[in-house]
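Each in structure tokens, the structures are laid out below.
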Structure 1
């Protein structure tokens, strides 16, 4: 007896290197984190090998300015100045994020802690922060500027809080755009970041839309989590991408997945194989919504150390929740110890990029030629009535599933009758007599 839940997770792994959409104007970004060896250059080489085109640079407001006019000299005079040299040297633009709110906390200077966001003093000080930061980055090209990170986590469902925050953004964003234009002679894309749940949930989506009105892009963080910080099946990617592109359907305002990640920990009901499936699904779903989704930033290149995870768990107020810490620790597609090693997800991403000619990249896919031949024997797709499994290879068995994982049909004949099924997509697993297995998404018209 097959484990239907496990199969439903795997069946949406659209692994064939066929019919993928070319890159177009889409941007792949990487959150670059170092392994235990502490070499940022080494980490960056893995990201560049995987078609890195942009990378995030994140600061909370309070980390830059703890109190009135007192700026963090290490960040301002070292980190920012190094960024101003390093990234332009390699021709890498940056997604800059300055966060007065970071998920669960206000991150403003201590003397502003009790002021509402629309207070003129708050707005004036943030403009000064923008001047100070931009002055350290005269040579750095910005892909975008996002002000705030996952602010819906802090704002909750308080309409007044969203209105005050919107007023703040409506004041500081035009200032940022004007300053960047004066310094660089080009336009700066600006926005603010909310969580996926905030953008699509009935309780918050209208509040988030209120704040997002007039922004240059819709910024979202995406981790398909259950409430206990275990991972949902990778199959949810398709439905989730449909949801957000339905909520934000205006093609004039692109969607940026500024964080997109999936744990590989068994504690979180995951594995390296499931993490790899997640990223295969991300690229397939991205193909379907390439007109709406312009940028996806992969979180993250390398796992964090346990020490960093413990610090983050304290910050988020969850120091004893093991599933949360394991979720954070294993978001990388490379391991942390020593020089780090590639997980299955890293190789899967390389293959997805190679299939779309994203950049000069090669992958370790095996059996690609035979997969392509067997895919050619699955026709027609989309199907109206009969799907044919042609070719000389003997079919041992096939299994047809609904997208929710329910087994609908099984057999070993080479014709599959779809005429009784409703329009939508279905999941087909074919086991060939030579032991090869392919799993495909089939669209019923």
Structure 2
């Protein structure tokens, strides 16, 4: 996007007032979104995002600026604005960049921009009609197909000059069922760092539609969940959002480096049940949250956060690393050039254990089964969270019993991971968008089935 020689001159301008680190992040991205309502295409939206962000460090001080003018003159003007805010001392030595090829662990066979809208609509309509025709109680269905072609360049005064192309697609369906005047919603979203080949095998659009409608019907016919403290079994896949939110954010340098995390200063200490091993891995081929290198140019890697209950690592960006005196871990991410990069998760999950799903359920005489988790909120400083459950059931006598709606899970992250006392064998991932100070980014969450020995279940 921008030549190496131009990047060198821009970085020289950024470091001209004494910065000990300067960085240029440039991007050109195309987002294509098709939405469908009432079996008709409701909207086709193309969004182009293009611009550059420049950042300078001096010790623990940081200044960031951004621009849509990516000409050499525009970039140097932006760099000088950032430099003038720092205004400390003499210019850095001449900057020499070396191009770095990280390779690509995420091959794409069918680039979305090469596929016609008619072909994309056919994929979306297949999922839509599967949901709409599932049962006569389904009253409304909406769907969308998102494709993203995200092209980035990172150059910095450490000598990095690297480019990457990140292509992702995601298909989602939301169904509304009505039973005896009661309406409930079901949803299903599947995505990957892949092109349109995703819907030729790995993801079945019909299965997405069926899942959303089945969930809506199940919940529309359900009674309300009783409230209380009880054992809870959380299923695999998107159930991993509870670790992502309740613990994952507290392991990011954006909290740890500033002393606002529940896990500050606990490296090497037991913070979870010995059954719990938790990993953030940005290298998984074609996974929704994977990157070849992060938005600061640090290679992606597999980070074992918790190993058999012991805290082993945090997720660290460059500024967080300076504050913590620790090396970056490949977790610096941003929504686009207009946001300031910070430490974020990629593909974060609880690793497989040795318990069978049957044994996990059989261990609960009376409790709650969260088959599918919804959204929620968390305070990273305290780890206190509150999550809605999209699909839940009571457990009676070690068996999944009647469905219940209106359930939520309430607790504190540092307490809950100590109470995860059974971990299953079948890891699955779910795809979501994670919002934080550096914007909304694609992240995978995952786990096998787990049992939490006791947790507060909100209901009636």
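Just a few scattered comments:
- Structure responsible for 1.8, with distance in nm of label points 7 Å out along Cα→Cβ at positions 164 and 244 calculated and labels 1, 2 on offer: 2
- Taking distance in nm of label points 7 Å out along Cα→Cβ at positions 44 and 172 as the criterion, the highest value among 1, 2 goes to 1.
- Given 0.80 for FRET efficiency 1/(1 + (r/R0)^6) of positions 324 and 412 (r between Cβ atoms, R0 = 30 Å, to 0.05), calculated: source structure among 1, 2: 2
- At a computed 0.75 (FRET efficiency 1/(1 + (r/R0)^6) of positions 212 and 332 (r between Cβ atoms, R0 = 35 Å, to 0.05)), which of 1, 2: 1
- Entry that produces 24, 55, 19, 2 once P(r) over Cα pairs in 20 Å bins from 0, in percent is calculated, selected from 1, 2: 1
- Read-out helix-only ellipticity at 222 nm (-39500 (n - 2.57) for each DSSP H run of 4 or more, over all residues; to 500), computed value -11000, structure in 1, 2: 1
Bear in mind that the values in this text are calculations on the coordinates, not laboratory data. Note that the coordinates shown come from a computational prediction; the quantities given were computed from them, not determined experimentally. Cβ atoms are built from the backbone, for glycine too; each structure is taken alone.
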